[in-house]
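Next up, some structures in structure tokens.
Laboratory data are not the source of any read-out in this text; all were calculated from the coordinates shown. If you're wondering where the values come from, they're calculated on a predicted model, not measured in any experiment. Cβ atoms are built from the backbone, for glycine too; each structure is taken alone.
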Structure 1
Amino acid sequence: MIPWQEAPAAFARLRKVDSISARCVEFVALTAVRLTEARAAKWSEFDLDAATWTIPASRMKMRQEHTVPLSKQALALLAELKAQRAGPYVFFGQDARSPVGRVWCWSLWRNITDGKGTPHGSRATFRTWCGDHGVDKETAESALAHKIGGTEGAYNRAAMVERRRPVMANWGAFLAGETIATVIPFMSAQR
């Protein structure tokens, strides 16, 4: 895992690499998903108008469908890749009918981060950034598709997509080195 403070510089180096594995690792960083989920992403899972990616339960570790709100940076990456579309996979391998190789993605990110990071470690970088930027635990854990334990987890089945949308937007902006707007909700006056 690389510290979140180093993530924008690593992300900028990654953007300079012209390969499908680089775009896959970039997408992993932007969406905070597992590499396995990103590698197997199919164009049919995306609703670009709604800026969402719905990963089927069969491909999720917890076997529950997970909808990812897409930042403008993730949408731009997908638009860039759509011109290269050769088959069902967004991040295709040498054969367009199969996903990009896991080892290529791992090796690339290890090289970019001077051996400190892994694609999966970018999830920890995201989670630490959330903790240091006031993102509540429930929202941060939901973004990672982690199950909340105990009674709370047994009853809470909210997807929280709209609640996660500004978090992912701010994370994408942070990775891209853009200024992050802080939105402070105001309480309505009691009458």
Structure 2
Amino acid sequence: MKNSRDGGFDQHYNAQLAVDQQALLIVSYHVSAHANDQLEALPTLDAMAPQLGKPKRVALDSGYLSDANIAGLEARHIDPYIALGRQAHHQFLPLLMAPSVAPPAPDASPKEKMMYKLQTPSGKSFYRLRKCTVEPVIGIIKETMGFRQFSLRGLTKVTGEWSLVCLAFNLKRLHRLEVQRSISPTGC
């Protein structure tokens, strides 16, 4: 990847995850040498095993926002919810109570349509789940499992290493789910 400090290139990789909202299991992963996430959404979803099916909708942060991602997801019959920018942690009450934006015109740009969709009650409700779906998984991988950098070099080797990290996370998570199921009084 291009280094922003001196304009040179460094050995860096961009590791991606797709996480199931219910079980918090990693359902897909992808590694590339792209500096930003705009080219990563579609390959990550395309890497999902066919046996799992396709998600009906996805929540992505603003790093994935592009007309190409919106069109690519819609072409795969996946409803995208992609943030248009960073959200403030503490929004002022007048902003929260402001009336919603009017529906966009039929010829509106994909980003204008996305802005409206994210301001609907169902859009807010669904997108809000992203913060408690993929972010905790990344946090567990970094803090609990202690994985902060790749040991290997080369895209093929790094992809294999990321695969092992994702597998280790899923085994840990499956064990936790089984323990929860076994102590649940209803067995659910």
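One of 1, 2 was used to compute distance in nm of label points 7 Å out along Cα→Cβ at positions 25 and 41, and the result was 2.6. Which label is that? Label of the source structure: 2.
helix-only ellipticity at 222 nm (-39500 (n - 2.57) for each DSSP H run of 4 or more, over all residues; to 500) computed as -11500: which structure among 1, 2? Working through the options, I get structure 2. Comparing relative contact order in percent (Cα under 8 Å, 6 or more apart) across structures 1, 2, the highest figure is found for 1. Given that FRET efficiency 1/(1 + (r/R0)^6) of positions 17 and 57 (r between Cβ atoms, R0 = 35 Å, to 0.05), derived from a single structure, equals 1.00, which label among 1, 2 identifies that structure? Structure of origin is 2. A value of 0.05 for FRET efficiency 1/(1 + (r/R0)^6) of positions 105 and 145 (r between Cβ atoms, R0 = 30 Å, to 0.05), calculated from one of 1, 2, originates in structure 2. For which of 1, 2 does percent of Cα pairs over 27 Å apart, calculated from the coordinates, equal 27? Going label by label, the one that fits is 1.
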